[in-house]
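**Student:** Next up: some structures, all given as structure tokens.
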Structure P
Amino acid sequence: MAVRYSYLSQQFEDCPELWDELKKFVRTGDFTLGKPLYEFEDNFASLIGRKFAIGVNSGTDAIKIALRALGVGVGDEVITAANTFVATVGAIVEIGAVPVFIDVDETFCMNVDLIEQAITPKSKAIVPVHFTGYMTKMDKVIDLAKKYGLVVVEDACQSILAEWNGKKAGTWGDAAAFSLHPLKNLNVWSDGGVIVTDNADLDKKIRLLRNHGLISRDHVEILGYNSRLDTFQAVVANWLLPQALDISNKRIINAKKLDDFFNKIPQIKVPERTKDMRIVYHLYIVFAERRDELLKFCLNREIEAKVHYPIPIYKQKALGNKYNSMNFPVTDSQAKNIISFPCDQHLNDSQLEEIANSVKEFYS
């Protein structure tokens, strides 16, 4: 039995009410900063539990614009995780800031006990990455930010509706960035992103930055970006948003079933499932002996496993040799041993069992 990774054909195969909404919308011609976008922003802010939400064109821009709005710029150091996706680092570098990496722990998120030693007089911000659906242990991040006068932008692109100590991802920092990429837990039909905050002045500045800095058609207050969330995509997002909690709940259920299977296979180690954390499993990752052989075996069996990511960002060519001498042992170890399996809300029990049985067969 084949088990695909992308679920998009299932998610949108039977949605006549969405098509009806899109047809109605197209007739309005309200394509740029239209009414459905503002409706989505209000709905998203309510879902996360913040006062303001601003739609932008990607999760990458959500990080970039939030940092710039908070005054981060050329030469400022931004502390983030050594295992993150390139978008986090790209957003930091694009505004002229300098990424400072720290190692992670078994939750795939930055080891908060290492943050303080990374702070220097040039430090301006912390970007904790809530990686794979886990959450960074944010209470210590916030305490350190207050102690040293740093701003915090949560990269919550992979962890919508995740929680740490009963408090949602995106509600801890000065601002937070979310992604609506098609394979995220709340997704649209193209790239998309959202910034959330409780600060009214920051909300105003972010809205300027996402729309060229325009305060009217003819008046440019600051130089900004062309980074509006398409109103067409907001129609899709409004249709999906009421399903967001059910989607995350189903992923949690599927992850538990896979955990139960894999806990019986000695060569597979299930990561720590932190008691005080609601993990939403944008990625379902375990540690595997002979990872590369297992990956090849699964792909030959049409089980679409993946590795997120085999080369840590700090070792990538794009960053030159700047970080090569640095030591991130947990990040490096995870890169060699992690493997991702499908865990989405559309999988049935037979498919989950097929994943587990294929892994068991490989090791036997």
Structure Q
Amino acid sequence: MTGLQSLRRASASPRRRELLLGGVAAGLAACQREPPLTASRTPALDMKRLDAEVAVVAARAAPGVLGFGLMNLESGQFWVRLGDRPFPMMSVFKLPLGAAVLSEVDAGRLRLTEVLTLTDKDLSPPLSPIADAWPGRTTYTVDELFTAALRDSDNTAADVLMRRIGGPGAVNSWLVGKKVEEVRVDRYERELQPEALGMASFRAAWKGYAAFGAAIATVPPARRHAATLAYMADPRDSATPRGMLGFLRKLDAGELISAASARRLLATLQQTPRGADRIKAGLPRGAAFAHKPGTSGVDQGLCAAFNDVGIFTLPDRRSYAIAAFLTGSMAPEEARAALFADLGRIAARSVG
């Protein structure tokens, strides 16, 4: 279930040098089906180490299913485990959403200074400090919503931005148009989260952890469990490790958004306080990591999604895309985070 594939080399373009000199490692070019092997100025990935050490982590993760991918952004060489298996993204979807939003800004169809007014129909389930603050505050700029969604993982901010640019269908169409494969955004958070727990449609009275938790408790446990299993198997709102690496490489290669927008996106992701105990905890000191974690709630001991994806840049400015997805885990959060920290250590040892 592991694989070595070579992709066409991404040239060290002025855009790439600009992003690196700005202190943030940026993205990826497209995955190719049958590309030629090319030379690389950076060391080749240690495939034997990845084969052996990731297998050990995957065994520890059982009965959870672990998907993982690592890519050298200079050469395009990459390694994957369960690379073509779809995994539920949870908040990882905010990464392609953020790129789609900035694409609209680049096109002049959206301004970061535009002010949007929230009503009760705009509120989404936790995590959402913006929903918690409503109706005390009802207006936000696109810029504020972007930061809240990408840095703080605010679900209301993400849903409002997605609606503003045309909804999930518009995001999916943008991904298709950019030839991003195996990454799907199909629902708003206010749709996905209740559906994944067998609940009725979200309503404003459920905003906040206490109210949402009380609403969850009214659903019979067997129905919640069946809904969670269905969510884990649903191809909607999913990504494969291979597909996420492809998205990140296109971002790095300048094929998705402008250089200024890429800097903004990656800088915002680098500022997130979330997921610091996952892959980031295993990276060497001095490495920069622009990443988006994603996590489902735990119901009856089952965690449907525990993820972390992004681009890390070593002190010598070598950059790598990394994607880790875990579904169906019964382990406590600390143990799941420790698995991902070990993946970060394996990645650092495998890049030379």
Structure R
Amino acid sequence: MKINGIAFWSQTFNLSEPYTIAYETVNSVENVFLRLDTDKGLSGLGCAAPDLAVSGETAASVRKAGRKHIDPVLHGEDPLRRERAMERLKQRMPRQPAALAMADMALYDLLGKIAGLPLYQLLGGYRSRIKTSVTIGILPAAETVARALEYRSRGFRALKIKGGLDLEQDVACLLKVREAVGPGLELRYDANQGYTSDQALEFVRRTQTAGLELLEQPTVREDLEQLGAVSRRVPIPIMADESLMSLKDALRLAKKDLVDMVNIKLMKVGGIGQALQINAVAKAAGLEAMVGCMDEAALAISAGLHFALARPNVQYADLDGHLDLQNDPTAGCVALRNGFLYPTQLPGLGLASL
């Protein structure tokens, strides 16, 4: 079998609910899609959700990488030689993880379709569903509470609340949310690098009654010692997100015992293959793992879901990046029921064509 056709295209999605985090406000996003056609009639599908602030990529840079690197490397290649193809692409695109993730995803999708099995079963098949949190961006306290109650009524069992712009408002808002939703809903908090270590310690101290499940990336990504200082001094798990961009980052975080958890996002690390390696490091180091996402079409969310379903160490999911994307042509890749994400059980990533 050979790859004999490669197509790239972009789609801009308006968000039904624009949101604000510590360093930006998002109203719309652009994803890049990849289709790999084979001489046996099967097609593998991939998706990139580049984020300039996180990985330094844009949709334009991903499309350029597709034409300059992905097309010449993969055209004529046997899709079952995935590892060889990805090593060549990593050498040519060492700092373009979203573009790598798109190619990796399409090759894994083809693997599942060739085997006639959902990808998570080929990768290990540990579970068949996973609970996901849903995110609330930075809003006034009353709006945050209203949104939390709405999500609870829709069956979500875990909420991730964004903060990091104003410590006083963050504390007050979180406490009001807990009071409104009661003890049964899991609450996670993401400061998106917005705090100093002292501010993070104060935030944890003042919100103890809220029963936070975890605190994600409270301090700046570059200063790992600040992150470690918070992790060593608080009673709740601290999770690395922006500080984890590669396998080397995972080794550094684990070796120095800087965090309790890691957030593995395919768009940051370069795809499912790299995510599996990072998760192995996390498991060896006794770190819990979450699969996260950017603002991604459901196809990319499905890739993260299949990775999470395959590995026992990935106990947490924050796979909600597709929920607010309008007119997503891949929306049927995953199913959301009562706060749990399910795969379609179709071969590969669950989408026959695009």
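**Student:** Given that distance in nm of label points 7 Å out along Cα→Cβ at positions 46 and 302, derived from a single structure, equals 1.6, which label among P, Q, R identifies that structure?
**Tutor:** For distance in nm of label points 7 Å out along Cα→Cβ at positions 46 and 302, the value 1.6 is produced by structure R.
**Student:** Separate question: Given a computed value of 61, 41, 36 for Cα extents along the principal axes in Å, which structure among P, Q, R does it belong to?
**Tutor:** Computing Cα extents along the principal axes in Å on every structure in P, Q, R gives 61, 41, 36 only for R.
**Student:** One of P, Q, R was used to compute semi-axes √(5λ) of the Cα gyration tensor in Å, for residues 126-333 alone, and the result was 34, 22, 19. Which label is that?
**Tutor:** That value comes from structure P.
None of the figures in this text is laboratory data; all of them are computed from the coordinates on show. For clarity, every value in this text was computed on a predicted model and none was experimentally measured. Cβ atoms are built from the backbone, for glycine too; each structure is taken alone.
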